[in-house]
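A.B. asks: Presented below are the structures under discussion, each in the form of C-alpha cells.
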Structure 1
Amino acid sequence: MSIQRCEVAEMVAKALRDTWNVCWREMKYFFRARASMFSTLVQPIAWLVFMGNVFQLPTEIMGEFFGAPTYLQFFTPTVIVMVAVFGGILGGYSIVIDVQKGYLRKMLAAPIARSAIASGKVLATGLRVAVQATIICGIAILMGVTVVTGPLGFVAVILIAMLLCFAFGGLSLAVAASAKNLEAHQAILNMLALPLIFLSPAISSFASMPWWLTAVSVFNPVTYAILSIRILMINGWEWNLILPDLAILGAFSLAMLALATVLFRRSVA
C-alpha cells in the first residue's frame, strides 16, 4: 500500500514539474517579447482612459444607476475582465503556432505527460494575465480609482481575473485542438469574446439594462467575474454575494480546463 502511495506521489510530482517546465518556457517567451507584451496593453488602457470617462454625472445619479461614485470606478472591473478574456483566448494561439512550427512534435516525443502540455500553457496564460491586470489596476488607481478592500482586495481581484483567464484559456486550447489552423481559431473565438462581454453588466448596471439582456446575462460566466470584482473594488467584503459568483466562475473554469485536456489528448493521440 505504501509503495502504491509513493508511486502516486511520484507521478503527481512529475506531472507538476512537467506543467511548470512548459509554463516556464511560455513565460520566458512572454518576458522576452516586451513589444508584444506592451502592445496587448494599449487597447485596455485606451478603454480605461477614454471609455472610463464617458459619463460625468452627479454622484447621486451615478450611485443610483451604477452603484459607484464615478463611471471610471464602475468601468475599471470591465477592463480587467477584458484583459482576462482576451488574454485567455491568446493562450490557445501558442498551440497552433507550435503545431505549425513543428515544436509540438518535439514536445510529444519528450518524456512528459500530455496533460502537462495543456495545463502548463493554461497556467502560463493565467500568469501573463496576472501581470497585465496588475498593470491595468495600478494605472486605474493612479487615475483615482479606489479598491475599498485594500491590498488583499487588490490581490483577490487579480486572482479572479486569473480564474476567468483559466476558463477562456481552456476554451481557447479546446478550440485549438480541434481547429488546427490559426485563422479558424481566431474566427471562432473572436466571434464569442465580444458578445460575451457585451451580454454582461460590463457597460451598464442591471438597473439600466432591459429585462431580456439581464435574463441572458445570468447565463454568462463573464457576468460573475465582473460582479465579484466590482463588489471587491466598490462595496467591500460582501461574502454572501462574492462566494456564489466565485462558485459559478470556478465551476465554469474547471469544466473548460477538463474539456481542453480531453480534446488536446485526443488530438495528439
Structure 2
Amino acid sequence: MKDYFEHPDWFRGNIHCHSTRSDGAKEPEEVFAWYQQEGYDFIALTDHERFYPGGQYENMLIIPGIEEAYHIVGLGMESFPAKIDRSSRQEVIDAIIAWGGVAILAHPYWLGLTDQDISVCTKVTALEVYNAVCDFTIARGYSGVHWDNQLGQSNYLNGVAVDDAHWHHAGEGGGFVMVNAPKLTVQCILDALKLGSYFSTQGPLFKQITLSEEGEVLASFSRVMRVDIISNSSSGQVIQSEAGIEQVTYKMGPHQRYIRLQITDFTGKMAWSNPILPF
C-alpha cells in the first residue's frame, strides 16, 4: 500500500508571485504581509531574473526563488548567479538544478508551448496545471491538456497551481499548493514537491489518496459535485452527484500508465492530484 499523504501536517503555499523587483505592483514586504494575512505557511517570491534568497516573514517561510528566462520557475537554490547561460530552455533548467533548485515550467498554455517543447526538457519537476493570472486576464490559465499529453507519453511531471500574482491584475490567491511534509523547512517543501506529496487547488481539499498493490486507488476529499479520473488514451471515468461526493475508489486497468484525480466543488473551484502510477 502506498499512502501519498503520510504526514499529519499540511502546509499551504504559493510558489509563483511577483513584486516591484520586477513587474509586480507591491513591494516585497507588502507581498509577504498579504500572504501572511491570508493564512499561507510559505511562499516563493519569483521575480523575473531577480533571485530572492528566501528567509522568514513572521511565521511564514519564504522559499528562495526566481522566474528565469523562458518562464522557468526555480525554487530552493541557496544562491543563484545573475549571469547564466540563457541560450535555451534546457540551459536555464540545468543552471537551476546545478545550483540546487527545482525547475517548474510556468503557464505552458499562455506561452503556447507544444508537446515537443515540453517533452525535450529534462530534469523538470512540474508544470503549472493552473495559473490564476493567466486565467483571469486572458483565459489561458488551465494547462491540463499539456500535462496529460506528457503523462500519456510517460513523462511523469507533477502539476502545480499558482496565482502568479502581479498585484495589478485579478487572481491573487486563486491557485495554491497544499504540501504534506514532516516540517515547514525549505528542504522538506522541496522534497515534497519532487515526490508529489502535495496537491494543487483553487479551494477544494484532498484528505487521503492511497494505492494498493492490486491497483485500487482510494481517495477522500472535501465535498464536491464532480470527480474526473483522467488517464492515458480513452480510459478514465467521470463521477457526478448533486448530493455531493466525498470519496471514490477506482481500480486501475492493465493498460493505464497513470491516473490523476481532478475534483470540482459546487462553486466550480477545482483541485488536482499528482499522477498516480501503478506499482
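A.B. asks: Please compute mean count of other Cβ atoms within 10 Å over residues 64-71 for structures 1, 2 and give me the label with the greatest value. List each step's numbers first, then the result.
C.D. replies: Details: 1: 17.9; 2: 22.5.
Sorting by mean count of other Cβ atoms within 10 Å over residues 64-71 in descending order puts 2 first.
A.B. asks: While we're here: Can you tell which of 1, 2 yields 25 when relative contact order in percent (Cα under 8 Å, 6 or more apart) is derived from it? Intermediate results must be reported in sequence, preceding the final value.
C.D. replies: Working: 1: 25; 2: 16.
Structure 1 accounts for this read-out.
A.B. asks: Name the one structure among 1, 2 that percent of Cα pairs over 17 Å apart, for residues 72-111 alone of 52 was derived from.
C.D. replies: Of the structures listed, the value fits 1.
A.B. asks: On to the next question. Taking helix-only ellipticity at 222 nm (-39500 (n - 2.57) for each DSSP H run of 4 or more, over all residues; to 500) from the coordinates of each of 1, 2, which one would give -5000? Could the numbers behind the result be given before it?
C.D. replies: On the way: 1: -27000; 2: -5000.
Attributed to the structure labelled 2.
A.B. asks: Related question: Using mean count of other Cβ atoms within 10 Å over residues 128-135, single out the structure from 1, 2 with the greatest value.
C.D. replies: Across 1, 2, mean count of other Cβ atoms within 10 Å over residues 128-135 peaks for 2.
A.B. asks: Compare Cα Rg over 2.2 N^0.38 Å across structures 1, 2 and report the one with the greatest value. List each step's numbers first, then the result.
C.D. replies: Working: 1: 1.07; 2: 0.96.
Looking at the calculated values, the largest one is 1.
A.B. asks: When distance in nm of label points 7 Å out along Cα→Cβ at positions 240 and 256 is calculated, the result is 2.0; to which of the structures 1, 2 does this value belong? If you can, show how the numbers build up before the last one.
C.D. replies: Details: 1: 3.0; 2: 2.0.
Of the structures listed, the value fits 2.
No lab work stands behind these numbers, since they all come straight from the coordinates. Note that this is a predicted model, so its numbers are computed, not measured. Cβ atoms are built from the backbone, for glycine too; each structure is taken alone.
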